[in-house]
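Multiple structures are listed underneath, in structure tokens.
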Structure I
Amino acid sequence: MKCRIVSSSMEPLFQPGDELICTPIGKGDELRRFDLIVFNLGGQPFCHFVWNVNRASTPLTLTTRSLRNPTCDDHPIRLHHIIGRVSDRRLTAFQKLRVLWVNLLKGTA
């Protein structure tokens, strides 16, 4: 499935207008920190990375963050909002380390 990015929240990895290939999430699929997901909120597709899987919440929710503001939690995302996991791109090791470093410095890790 193809999804078109509408915001700049994941720059420089994605630009507005980029098309991403997404794979639907199955019941047995496990999402982890830094997985890129596309989700639907208010009729718009958004792409962020998974920061935390909130297994204690019922129903299960995900906390996502953007590359533009990697220390700020977005609203919890329920599984039914997820369109799919981005399958044609990933965060680089450098981007992951940068996000972790910034969060450690700000105390939001």
Structure II
Amino acid sequence: MQKMKQIERIEHMEQNMERVMHAVRVLDDALNEYEAAQEALHELESYYGSDTWKQDFADDEQGKLPQNLKRGVLSEDAIWNVLEDYRALKERLEELSVSDQQKTSTKG
């Protein structure tokens, strides 16, 4: 009976390892993409609410821009939501980092 518990434990830990390995690979890929998007993010932050953005917005309102132009960036809600999502994700990553550091320091 003891052998069965040992085998179950090893199988369970193997499943844990596979789950963590997958999560680490997925997160690493996502962080690489996130890191690569930082310059674009900073450009968006600078553009949003700037005089240039305001002029682009006004020109759109006056029908001066082509009808087929993709213009989600001129929607106040869309660009604000993207920036807020970024801030929330950044906060979540910081909280996870602090939580992980606390867990690590209590084990040591």
Structure III
Amino acid sequence: MENSSVNRKDIALIAQNMLDGNLNYLLGAEQLVALRDDFGVYANDPDFVVFIAVSSELEVLRNNGVAVGESSAYSASDASKVSESLAWARDISLSQCESLVKRYSS
């Protein structure tokens, strides 16, 4: 299945970009959750569950009017919220990113 192969590599690439600092953890989590659904990963897969929580944090920020993006300019208040959310997201998902790279890079 060619699509599955592409998704496997995409999962590893997104996780590696997050680890390398090339993709922020909020946006990366959102992408991983979408690929998880496309790829058909078990709903309670321990390597993916944390990204659902991170995606929820991104949704909360967006619902509060914060446009989270790679190059978004934020007000002082929003910058603080985004910075805190990014630090939290990295802290809780770092080991899962490492695991996804190992699991899906081959």
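Nothing in this text is a laboratory measurement; each read-out follows from the coordinates by a stated rule. A quick note: this is a predicted structure, and the numbers were derived from the prediction, not measured. Cβ atoms are built from the backbone, for glycine too; each structure is taken alone.
Computing mean count of other Cβ atoms within 10 Å over residues 11-18 gives 13.2 for which of I, II, III? Don't jump to the answer; show the numbers that get you there.
On the way: I: 13.2; II: 10.0; III: 21.9.
Going label by label, the one that fits is I.
Please state which of the structures I, II, III yields 13.9 when mean count of other Cβ atoms within 10 Å over residues 19-26 is computed from it.
I
Between structures I, II, III, where is Cα Rg over 2.2 N^0.38 Å, for residues 51-90 alone highest?
Top value of Cα Rg over 2.2 N^0.38 Å, for residues 51-90 alone goes to structure II.
With helix-only ellipticity at 222 nm (-39500 (n - 2.57) for each DSSP H run of 4 or more, over all residues; to 500) derived from the coordinates and found to be -4000, which of I, II, III does the value describe?
Working: I: -4000; II: -28500; III: -25000.
Computing helix-only ellipticity at 222 nm (-39500 (n - 2.57) for each DSSP H run of 4 or more, over all residues; to 500) on every structure in I, II, III gives -4000 only for I.
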